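Colleague: Next up: the structures, one after another.
Read the figures in this text as sums done on the coordinates, not as results from a lab. As the structure is a prediction and not an experimental result, all values here were calculated from the model.
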Structure 1
Amino acid sequence: MNTSHKIKVFGHRSPDTDASCSAIVWAWFLNTHRNQNATPYILGPVNTEAEFVMESFGVTMPKILDTISDEDQVAIVDTNNLDELFENINDAEIISIIDHHKLTGTLKTNLPREIVIQPYASTMTVIYNVMNIEVKDLPRDIAGLMLSGIISDTLEFRSPTTTDEDRALAESLAKTIDITISDYAVKMFEAKSNISEFSAAELVRMDSKIYEINGKQTRVSVLETTNPKIVLDRYDEIIESYELIKEQDNVEQILLFAIDILKEEAIALIPDAETKSLITSGFNIDTDSHTVVLPGVVSRKKQILPALS
């Protein structure tokens, strides 16, 4: 397929490492192996981990895409959810969707298109399966971005979403580009933990998705860190930002979890009685504090959302 228009490749809003890197890798594949004119974008500021990854492999951060039109051709990675994309996304010509999340049924295509959704922890594993390219034949920067996406989304294989395929691909990528996964993961997570330059509202939106929980539009945010005290020290500031975020983002409630990567546990922020009821009943735990530790909880998709639903 030879596409005359430039394809805009992007992931979800509040782009994390997997979404931003996947856009670059998929655009590279479309350009180099399918003779399609593709450019990667992000839909908002990325976190410090993604910035570290780009710098580590000498990759330029994609530009932020503010809008699309019905004349655009787009390729979507790391989501298939209308709520995480432009409101008019269905007006554009969707060329492909490459994802690892559940099917929401909210996106539409005007023609049969390439849609690949596979149950892996990272979009990178799905992309690799589609590309059908030997790891040894990947450029170092592309292999590095793919490795980073897997490490990030699996929390270095700590997440229950991790599959044998994710781990095997990561190990193969690391061996090919001569990187020790454990050493590199420490640097990634340290970079992610550096949140001092972000406002409270930016922290809430940084790794955040909107779901309907108990009939309410709910922004569920996670902050993965090796030092959750950095988040908890800003508790009052974060909670104060909720009302403005609710108004601006048209959500009714906000749930934020600080994920302690090293201890493999989540700390839920509990600012009010409604949140307390939702958290304590969902996780079968009690607390009289404004925070509660949830042992073993590290995944929004596999653990947090099922408990809250």
Structure 2
Amino acid sequence: MRYTLRQLEVFLAIAQAGNLTRAANQLNMSQSAASSALKDIESQFDILVFDRIGKRLQLNEQGRQLRPMAEALMAMAEDLEQSLLQHAIAGPLNIGATLSIGNYLAVQMVADYMAENPGSQVSLDVENTEHIVEKVLNYQLDMGMIEGEFHHPDLIVEPWRTDELTVFCHPDHPLARSQQDLSADDLVSIQWILREAGSGTRQAFDRAMHGLLPKLNIILELQHTEAIKRAVEAQLGVGCLSLITLEDEFKRGDLVRLNTPGINLNRQLYLILHKQKHRSAGIQSWLNLCDKWSA
């Protein structure tokens, strides 16, 4: 065989980091050793897989075609290594989740996964939908769990479970005291505190309010669910978040749910995978776990 797994590992690390020095540090190699490994694979097959732009190495067309095959081969090699070691059938797993999923569902899912796969290593990256999608496309994550709809030719997007957004406020807010269903006039008159553009929660809110959206008074856009809840508790305005993020506050009476008949705040949560990503034992085990959590 005219290439080694180490050479492929170096190639993939550079493809992700975009820089030889960073890739070498990630692999605990010297820069010269990493450079030599890259030169060896390019000279063996008389190809160039990166465009050299200053100190940055950017995948060219040949490199982009090679990358998914190299990713799949390395994933299969890791599976084989785990089987030979006869512990932790599922190897290291990198999962991405959007904020509502990551902070309120995924942590317990990781605990369940580790209980089912003793000795396994799992990392959980919690960001908004756009960032999770970007990392799955760039092979930085094995798969993602997202709140927003997203279409890309390189992605498999599978419906996972349903979710519901809810409008809420402080118990002393006039709308809470009236206990009346919110009308269109009410929705336009209140001050809104919402997630930022690019988040799945904001995407679902904008879709539900599309007819009223230009008239809404949005005074704050925040990146974190907890920050929105604290702002509403401080009586700065009315919020709209996933019901799964608000259950504790509703039980304690710190926040109050408002009724919005005629506004469809239901949405779908999704699982995303790169079409060319090898489904390792770890990924398949996580997908099986997702099935259990789909209700």
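Colleague: Computing relative contact order in percent (Cα under 8 Å, 6 or more apart) gives 13 for which of 1, 2?
Modeller: Attributed to the structure labelled 1.
Colleague: Still on this model: Which structure, out of 1, 2, was Rg and Dmax of the Cα atoms in Å, for residues 76-195 alone derived from, given a value of 20.3, 66?
Modeller: It was calculated from structure 2.
Colleague: As an exercise: Rg and Dmax of the Cα atoms in Å, calculated from one structure in 1, 2, equals 23.3, 76. Which structure is it?
Modeller: Of the options listed, only 2 reproduces it.
Colleague: Another question about this same structure. Out of 1, 2, which one gives 5.9 for mean projected area of the Cα convex hull in nm², for residues 92-163 alone as computed from the coordinates?
Modeller: 1
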